[in-house]
Structure I
Amino acid sequence: MKPLQKSPLTDYALQQTRRHFFGGAAMGLGTAALASLMPQQQAVASGGLPDLPHFAPKAKRAIYLFMAGAPSQIDLFDYKPKLNDLFNEDLRKMPDIQKGQRITTMTSGQASLPIAPSKFKFAQHGKSGAWISELLPYHAKMVDDLAIIKTVNTEAINHDPAITYICTGSQLPGRASLGSWLSYGLGSMNDNLPSFVVMTPTWTGRQQAQALYNRLWGSAFLPTSTQGVALRAQGDPVLFLSNPEGIDRATRRSMLDRLGVLNEQTFERIGDPETRARIDQAEMAFRMQASVPELTDISGETKQTLDMYGPDVTKPGTFAASCLLARRMAERDVRFVQIFHRGWDQHGNIARDLVNQCKDIDQPAWALINDLKRSGLLEDTLVIWGGEFGRTVYCQGKLTRQNYGRDHHPKNFCIWMAGGGIKPGIVYGETDDFSYNVLENPVHIHDLNATILHCLGIDHNRFTIPFQGLDLKITGVLDNGPVRGILS
């Protein structure tokens, strides 16, 4: 099938900003000709691309539970019992395992790389016999709904480039985020809420967490209307949404009507697509003044539902509260919800910090899956759980049987997926006895993103944007593709 093609003039219009426009005008581009192209751009940006989806999607929406900081696969999903006999052995003396792979400067200067077996107990669960750590008892109850991928890998070894890479397709800032690509390509399914919503809940593990930058949910070269809207836990759920003191809703409506007239005049005169985007955003904000308070008001939820999510669900800003809101957004057809849960960077004190992190997310993630399932929404909602890379088999810092830390490990880590388009109750891929190298079925992060797009009806190779002389796609330039072995 041929890639999606657009005319060069339309491509030019799609990429215009005010600065680009004036630069082009200085070289003789007529504003009237450019303005004549803008209505087509506006229709595309608000309603998705006309040729998408490429095929019938299994999922209409997605919820991404992002564990920022990199969960330890070896303590959660990748059971390696043979390591118990190798406690404190130096991995450097095992060149067939390490294979000269790059390690961070945080451990490269250590006298040794002592092997640290997981201190946590594992047991098999479900029809797949998936090994699940004792830290995730609720996950153990839902393994028959999950596809656990043990062999995800990336080239990035430090947090900021790694999380930027998996969220935008590039380690360098300046690319559009996954949610923005989806909003741009597929459009919105509702009129009163953003197509892409982001939450950054609190956490109880290591408090010195990596920063999150809004480029992780930014639109970059795509229309600004496609960027993620951050939903806050304190104060107004969305910044600047409430009317100032003394301004009622009728006054706000009148002001927006007058402002819209002025903006339309500016658009007709200059032809900057961002002017139309601002009009749309102002109208969306007006509608959100009613829809967001209704969304965040959970007083109508039953006690049974609240109990399912756990005791933190009524505490605004917790992971549990965020998961409940994600389900409510799925009901309201928000296209993409991403929850960034920080604090997974356990370079030391795994005995305390990893335990706390798992308590934050275990029951709420299970509740989200089951809540979607009982309402029938899981059939067409894709849920993803995972971080930006994994953790090392060797210890960073002091090693004891009861406590240790782990450095960054990009060569293999675990994620799980569930819902629309995903085969339930399977474990995909295998690693060596050290959880250090992939033995079968490697899954690059570009393959992971291609799989997400596929579930939503998008052929990642046909979903490209011309930018800076390249036809960019979120899955990079290599021959990546969806992970067929986990697709239903």
Structure II
Amino acid sequence: MAQKGVQIITVEPGSLAEEAGIRPGDTLLEIHGEAVLDQLNYQFLITREDQAELALQRPDGSTFETFVENGGEGIGVDLAQDEVKVCKQNCVFCFVHQMPKGFRKSLYLKDEDIRLSFLYGHFTTLSSSDDAELDRIVRERLSPIHVSVHATEPEARIRVVGNPREGDILRKLDHLLAGGIDVHTQAVVAPGLNDGAIWQRTLEDLWARRREGRGSVLSLSCVPVGLTAHRENLPDVQDVDPAFARAWVARWAPEVRRYAKANNGEPWLLLADEWFTRAGIEVPGRSFYSRSWAQLENGVGLVRRFLEHSRRFIRSPRARGFAGRRVLLLTGASFAPTLSRVVAELNRAVGSHLRVIAAANFSFGETVTVAGLLCGEDLKYAAHADRDAKGGRPDWVDAVVVPSSSLRTHTGPTDQYTLRGFVVREEGTFLDDLTLPQLAADLGVPTVPSGANLSHLLDHLEAADRDAFRGGALQSAFHTAGLNLPQGAYNP
């Protein structure tokens, strides 16, 4: 991640930076004599002391130094976006390697960036992190970070990540833990590859590194491997079928509770929702999941949280806002049974007419059943098929709802990371570059994202009633919760 400073894009009028003679276009080279690596490193260095000694370079190549009294709150500059660090590993079940051809280029790149792991919960294998980068994590207190372990047995991990130098993940983890860095971990489980005794060893090794206080493995999630229909010339990897998923749930769901009891009641071993949806088993109750919903964005507890909110919402006066509405809800095959049950309960309670359709994933293959990987054309096909089945009337429904997780947006807490050479896409874009307004125009009825819960969905339908969203940014009318946010990092 070393680079020759960070360029200053804007300088706030009347700020400490302006008073010090800093201008837009200058490059911030050093603070306190240390090279500035990126925005996170800038924040660490600038807040260390009340007075900062800065070295900068003008656009003409000349350099100068200045002192700024910063008061620990920054100096009033906006910095250029940092380039994302791209993964160079070859994990045998890497989803990017299973992408069909013809999508935009950014979808074929993978981030392997400890900054994104710290800021937004992206998982990193640490395969691209040398000791100097591990030292940086410790020094700048980038804690917690999220690490894809997959296996702690060295030979097994080498088979998974495809890098003969990266078998000893425990050495890197121990480096971080000794420095006081907390770590959330995950293992993507593939039958015959890292299950059985290899998984048992991974579990035991990581549990042994769970400690009170700082420098602990905070959690371990296990996620079933996801395979698309596009694995030409890739290693053979066995999929998780319903029988395997049922056996896994039967074996490890009781262990979740046992480890939680040993962890002061807080779940530590986490089973992703997909184990239950693939097995055709109802997800467990609220106590099965972390009090803080740890690893929620990794698919742990999303279904349960939705059910908990739905139960409360349907009993509330607000639910009557759905009364009389004729709405088609499109989702993935794995979530469709759960959503159908909730919608049936809502319909009975308030007299609404909501229907659920499981959209087949023709883009990645019908073995891919999660809503977040449905493309715009998949959703369009499902909606047209439903309209044809209802007689082809253009007003066959009042509105169509698409999964928020299938939409990409660059909205996030920061826009500080980018991928060199790639253009930020319009907000509300599906993976195949079809946009939400284009889909709505094709269907001829209001088309809105689902949001994270029924309350969000009703807000979106009411916004559509007001014609509040017409080609503008998604956040102007819709809840961004539940959207597939790259969290300001990049817009795949």
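None of the figures in this text is laboratory data; all of them are computed from the coordinates on show. Quantities reported herein were computed from a predicted structural model and do not represent experimental measurements. Cβ atoms are built from the backbone, for glycine too; each structure is taken alone.
Here are some notes:
- Among I, II, which structure scores highest (criterion: distance in nm of label points 7 Å out along Cα→Cβ at positions 173 and 445): II
- Of the structures I, II, the one that 0.25 was derived from, the read-out being FRET efficiency 1/(1 + (r/R0)^6) of positions 333 and 437 (r between Cβ atoms, R0 = 35 Å, to 0.05): I
- Entry that produces 39, 31, 21 once semi-axes √(5λ) of the Cα gyration tensor in Å is calculated, selected from I, II: II
- Structure (I, II) behind the derived value 10 of relative contact order in percent (Cα under 8 Å, 6 or more apart): II
- With distance in nm of label points 7 Å out along Cα→Cβ at positions 117 and 141 derived as 2.0, matching label from I, II: II
- Comparison of I, II by Rg/Rh (Cα atoms, Kirkwood Rh), for residues 53-156 alone - largest value held by: II
- Entry that produces 0.25 once FRET efficiency 1/(1 + (r/R0)^6) of positions 197 and 261 (r between Cβ atoms, R0 = 25 Å, to 0.05) is calculated, selected from I, II: I
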